[in-house]
Structure I
Amino acid sequence: MEHQQQAVLAAADRLVEAFGRHDRDSYFAAFAPAATFIFHNLDRRLHTRAEYEAEWALWETRDGFRVRACRSSDQDVQIAGSVAIFTHSVETDLAFNGEPSTSTERETIVFEKQASGEWLAIHEHLSPQP
């Protein structure tokens with residue numbers, strides 16, 4: 001169990017680090033194609049990774065969206081068979097059209113262990129920090 005928790009934490013760290021570098025390719029590679037996404041600042045669920053990638057591209061072109069840094073704290077992992085639930089607090093430095101902004105949120109990422117042994121994210125839920 002401890003080994004699996006460490007593997008999930010490593011997968012989550014790679015995902016958060018890629019996001020914090022605005023490394024689109026590495027970030028989206030951490031998600032399964034059928035992953036779903038619920039963001040508090042979006043009016044609908046995104047049903048696939050491709051839908052999220054299209055939304056991200058829109059944010060970049062329309063809003064000048066750029067991730068400048070991302071810090072994860074208060075991490076926890078629960079393992080349930082081939083599924084792991086990762087929760088954390090996340091502080092993100094962003095820029096919109098060059099204007100800096102910082103968000104503080106709570107996030108749940110559900111990972112599923114693949115046949116290869118790799119943990120891929122299959123769901124992400126982001127909510128504002130109260």
Structure II
Amino acid sequence: MSTWTEEDLVGIGEADELAISPRRANGSDSRPTTIWVVRVGDDLFVRSWHGVSGAWYRRARATGRGRIRAGGVDREVRFAEADAGLRAAVDRAYRSKYGRYGEAYVGPMVSDDAAASTLQLIPG
């Protein structure tokens with residue numbers, strides 16, 4: 001299995017925003033959507049503000065592949081359902097990284113709906 005380099009983890013993990021382009025059914029990349037990304041250990045996670053009903057999330061789940069751009073990194077990725085046991089760590093990472101934006105923005109990202117849409121980004 002391919003892994004992130006430390007340079008990738010730092011670049012993406014420290015970036016405020018990530019452009020995510022899940023693959024369409026026809027194999028082309030969708031138009032990029034700007035979202036938040038967090039790092040937990042050597043793994044990267046994203047969530048949909050709209051939970052499992054979010055358009056980019058539904059496409060990512062359907063095709064399992066896409067492209068991300070953040071922090072000088074431009075990579076093909078696979079989307080994997082995150083281990084539910086990591087929810088608290090991912091919630092903490094969102095609160096720590098994005099807390100400066102206030103509860104009106106961070107609260108929805110750590111809600112049950114958003115947590116249900118947590119995907120792990122895997123290079124490749």
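Throughout, read-outs are computed from the coordinates displayed, never taken from laboratory work. What you see is a predicted model; the values in this text were computed from it and never measured. Cβ atoms are built from the backbone, for glycine too; each structure is taken alone.
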Original post:
Out of I, II, which one gives 31 for relative contact order in percent (Cα under 8 Å, 6 or more apart) as computed from the coordinates?
Top reply: II
**OP:** For the read-out distance in nm of label points 7 Å out along Cα→Cβ at positions 44 and 76, a value of 1.6 was computed from one structure; give its label from I, II.
**Re:** II
**OP:** For structures I, II, calculate distance in nm of label points 7 Å out along Cα→Cβ at positions 28 and 100 and state which one comes out highest.
**Re:** II
**OP:** Out of I, II, choose the structure whose coordinates give distance in nm of label points 7 Å out along Cα→Cβ at positions 4 and 20 equal to 2.7 when calculated.
**Re:** I
Subject >> Computed 44, 28, 24 for Cα extents along the principal axes in Å - originating structure among I, II >> reply: I
